[in-house]
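The structures come next, written out as structure tokens.
Here, each number is a calculation from the coordinates, and none is a lab measurement. Worth saying up front: this structure is predicted, and the values here are computed from it rather than measured. Cβ atoms are built from the backbone, for glycine too; each structure is taken alone.
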Structure 1
Amino acid sequence: MNDAATHLPPGAQLLGREWLGFDETGQIALIRFQAQVAFTNRHGTVQGGFLAAMLDSATGICALAKLSPDLTVVTKSLDTRFLKPAAVGPITARARVMEQTERDMVVQAELIDTKGITVADATARLRILSKK
């Protein structure tokens, strides 16, 4: 496991990111976020930009967890869909690597609320870079 998967930079701290590990298959990364009242829009639900940030964080951390410690990733694109309103509270991401070459990865993720409803999902295209 890449140590970067458990390191919390300021953005991840703001989102309340918690690395839960991989599911029993070892293929799906589980990450929990804590949506705060400060993240809400005029409707009282979590603003889409915060959900996109959670998806970006989840896809990136999933990729890092699958790479050797001398590599990192940057997001090239994040295609996001907002499916249902998201409430304040815990939101769990399920992310998995769909494709990987020497230079690129495609990672898909979904955000699931406490009722088991998928509130948003995304496909990220990531560039793999050497930390050196």
Structure 2
Amino acid sequence: MTSAAVAQATSALEDLPQDDDGPVFREPWEAQAFAMALSLHERGLFTWNEWAAALADEIKIAQAGGDPDTGTTYYRHWLATLEKLVAAKGVATLETQHRYRDAWDHAADRTPHGKPIELKPEDFRPHA
């Protein structure tokens, strides 16, 4: 992530949690989701205006479903938006994304703490 890309994202996305130093994240996965969106934007998958509109739609849907909008779920909406845009742009279907998410969960479950997680073919098989 370049500082110019981060600056562009923070100026284009008004609701992005940030302080004087830039975006703030409560957990590492939030920073990773932010970095993925930045990377896909830099590759031309979507404009920041397109992203902001899709994120606003996702937040409205969540609020209509009872999300209390306390700020703690912002990056969950960010991730859901990322998944939907990746599918809409034909990069990977939601089914494929969920398949990899589930495989990653299985791989993480069998990996000792502190060790790198490695996806293996068996992680993609249905588990009971």
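Thinking of 1, 2, which structure, once helix-only ellipticity at 222 nm (-39500 (n - 2.57) for each DSSP H run of 4 or more, over all residues; to 500) is computed, gives back -5500? This figure was derived from 1. Matching task: 26 is the computed value of relative contact order in percent (Cα under 8 Å, 6 or more apart). Pick the structure from 1, 2. Corresponding structure: 1.
With respect to mean projected area of the Cα convex hull in nm², the largest value across structures 1, 2 is given by 2.
For structures 1, 2, which has the highest computed value of FRET efficiency 1/(1 + (r/R0)^6) of positions 45 and 117 (r between Cβ atoms, R0 = 30 Å, to 0.05)? Mind showing how you got there, number by number?
On the way: 1: 1.00; 2: 0.75.
Greatest value across 1, 2: structure 1.
Looking at mean count of other Cβ atoms within 10 Å over residues 93-100 for structures 1, 2, the greatest value goes to 1.
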